[in-house]
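Each in structure tokens, the structures are laid out below.
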Structure P
Amino acid sequence: MEKHEKCWLCGGDVTDLYKVNGFTVTKCTNCTLYFIREIVSDEYLKEYYSLTPEKMSETALQVYHDSSNEKNLKYAYKRIADIIKKHFGFKNNLRLLDLGCSRGVFFEFFPDWDVYGIELEEIAGKIAKEKYKNVFIGDMKDAKFQNNFFDCIVIQDALDHSNNPMDVVRQCYGLLKEKGLLLIKVHNIDCLLAKISRSKFYAIIPPDHLTYFNLRTLKLLMANNGFEYLDHFFNTQKLRLDTAIMRASTTMPFLVPLYKVLSKTFLKNIPFYKNYHDLITVMGVKNAK
């Protein structure tokens, strides 16, 4: 694969940190963006996200493809939905685009809105499309939405999967109405857990995740594409206990036997709440150019 010679966000110099899954994690010495140095093609990602369930990562299967985990996803989704509704003064009949909508669970919190979704992964996208007709399965670049159409675009746990986040946010600018709201939720590479874990941080799993943001780089990404930063918060997450232990085991391998035993019992479904500042959500509005 070809490699980035400079930081794609600010043009700064980069320094390689470590190899994970055959990919090089690098850091910009100027803006502090972490990203995969190899340039991953659209074709590579399309093939990768066409994987059948038995070939997917264990985290993806537990969090997004196990229907028993939906109640845990909804815990985080409800807070984000409440913030969006409050921002718009609890109006109805607005247009929402969920970019990376997975199975469409987030739409349940917007029964009085016109909801649209884009999902690259075919299995999850088909499940969402069965319930919501305006779901496009494929790449954002191929979706035929008109400009100045949406009141709000949400990108939850998806922007770090993109091989071109700059282009994604630029496209969001075009799709949003003036003063439209963009909300981005990703892992926070500046959290203490990430600093301690380094290459073992549970979110560093290329080619699933290709970019690793912090508040500074998220603000810069928004500003570079015409958005005014509004606010940010760190997300409290509700996980199954076995998922929490599995993630912790990447840093603490002695937990692996516990995870293997626990995952085969009913105890795996005990809820575990965490907020290590490892998940960050930023909000911005579209400025007129």
Structure Q
Amino acid sequence: MPENVTVIGLGPMGQAMAAAYLDRGYEVTLWNRTAARADSLVARGARLAGSVERALRANELVVLSLTDYDAVYAILEQAPQALPGRTVANLTSDTPTKAREAAVWLAERGAVQITGGVQSPPPGIGSADAATYYSGPADAVARHRAALEVLTGIEYLGEDPGLAALYYQIGMDMFWTGLVGYLHGQAVATANGISAEEFLEHAVKSMDFKYFLEFYAPRIDAGSHEGDADNLRMAVASLTHVLHTVEDSGVDASVPTAVLDLFRRGVATGRERDSMTSLLEVLTR
């Protein structure tokens, strides 16, 4: 049988989560600083709590979808007396350190935190193909597994409440830098009269790093940066050609310039004949 759930935070992600619960027959209690954001969900049968305390007391499972952990505290500090016995699925994005601190803060007030990092945009919520990183007490995750799986699949990482946030932020690091690379390349394409649709199939191929990740990962773990397949001297030469093409196209060159600077820093430390994976030693110094 579906359990009842409280959802706090009704941005696009929170609204998608509340809608997914309603689709599955859950009784959903809502709270949001801007109450009007709940209107369409209330019209579908959700209940809008008049206060944070009422929202927390309504159900054992409380799902948070907020901007950051400062917002978490700003809301929960309004009703700490309502926290004992609650399991807080904190799907708010922030740092691993802040996730661990929040878990301690909630435990001191009688609640349990399950940290979550959602690997899907709002339209993917409710799909079995989407996934969320979770970490925190295994028994709490097991107890609420059915409710959590209404939102996405579960990738449980372990008891450390910071792990889900860490995995999520690593993914976001790769996502944002990769997407900026796509946008920068498309800026060069557009400057040369090539539309995004026209270049799309080529962009998809260029952004497919599966072969490289599978090739490099075991070498990285082995500490092997052998330059038999690539080396930084080649990378500097290649990216210099990219930079000149960007400049000739009249496009802002700050992105390839920053990457080229990183390559040159690697060369300056004597790694010109090593693989570009040797940049890990530059980045982690």
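Read-outs: derived from the displayed coordinates by stated rules, not from any lab. These figures come from a predicted structure and were not determined experimentally. Cβ atoms are built from the backbone, for glycine too; each structure is taken alone.
Structural remarks
- Test item: helix-only ellipticity at 222 nm (-39500 (n - 2.57) for each DSSP H run of 4 or more, over all residues; to 500) calculated as -8500, pick one of P, Q: P
- For the set P, Q, ranking by relative contact order in percent (Cα under 8 Å, 6 or more apart) places P highest.
- Comparison of P, Q by FRET efficiency 1/(1 + (r/R0)^6) of positions 155 and 235 (r between Cβ atoms, R0 = 25 Å, to 0.05) - largest value held by: P
- Source structure (of P, Q) for volume of the Cα convex hull per residue in Å³, computed value 128: P
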